[in-house]
Structure P
């Protein structure tokens, strides 16, 4: 049974959402601000964190930053702001998904299942992917570049694997959404562009001159080691 840590200072929303998630079969822990959320994170070691952005004491951005210094536990951000800059900020700090308020509990439940599925998928114990100095050990969920560990969130890891499994092929944003995020994200094509940008910041030596992840304008993305 998966456990979820809900960090939100909105008591009514938190109580109702917690009750809904328990009815869906999850173990739910709750904290009312970022500082208490970090303590609960240490104590409970949840499988998923649902994290509000605007909170007292320590906001969602600072809380997420601290979590990512210690763990790749998947995080869904809750935000009343839909500005592109806020969404990109969440992705840059390592969020796995975001949901704009107001939202339906069913929508959040579907997103929670999808994120947990991405983080818990298993692979063949011997399967490895390699291109140049970039190596992926799927069983260990470990990525290195020239021998140095590259920390990725579960979603970033799955996106990289999806690209590397089709070297030299152009994969459309629609196909990547279906493979990485699932059919419930069919209308979220913007996820791909944002995540590819952040993935490049981590795996490329020079993100402005990528060796691995290339854009094919109007068609999609292609993974291929560039020797030039």
Structure Q
């Protein structure tokens, strides 16, 4: 089976519970839709587990991107030259990351061994920007945020990194008539509020959208969708 997991945001307990619930095995495949870290306390614990699983494929989220960038700056050897490179712009980006839940990730990162820190930073570099999946007669485009200046004919590689990570979809509009667009980033409670629908923390499936950020970073649910069956699971 092929599965896709929503924004984990440091919820290791939910992550482990969902793997157990779907009976995830080496015969299965799991795509994570981004934002493994920040807000929750155990994002790096999730990453360390993912690193040991060759059938787990991470897609980059904006929080993963911020964490990788800022941790690389913060863990560089302190020299006169490196301090000069840590300019006001970088300091502003570090401050922005902290304001968006990055402090918990730094605290967890500092508890790792030097080898584990290096492994985590190297693993971030393996994250893909998007994935295309076909299974059970259905086609899926997996991306964390959205597709800015969208056109059905526009190749995925033509979208900017910033847009793929920070863009928010219009969930009232069908993007691909023949594909499902699977996204995280925007909590489904916010999607329903924007569209005037009853608010809850479950997967949103309409207009060929499958939105799977069910608010794990805000006290909501962590969700997995089986792409073969479109069945949903929650922790």
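We did not get these values from a lab; they are worked out from the coordinates using the rules stated. Here the structure is a predicted model, which is why all the values come from computation and not from measurement. Cβ atoms are built from the backbone, for glycine too; each structure is taken alone.
Observations, loosely collected:
- Ranked by relative contact order in percent (Cα under 8 Å, 6 or more apart), structures P, Q are led by Q, which has the greatest value.
- For -12000 (helix-only ellipticity at 222 nm (-39500 (n - 2.57) for each DSSP H run of 4 or more, over all residues; to 500), calculated) the corresponding structure among P, Q: P
- For 3.4 (distance in nm of label points 7 Å out along Cα→Cβ at positions 160 and 192, calculated) the corresponding structure among P, Q: Q
- Per distance in nm of label points 7 Å out along Cα→Cβ at positions 48 and 200, the highest-valued of structures P, Q: Q
- Rg and Dmax of the Cα atoms in Å, for residues 112-151 alone from the coordinates reads 11.7, 35; which among P, Q: P
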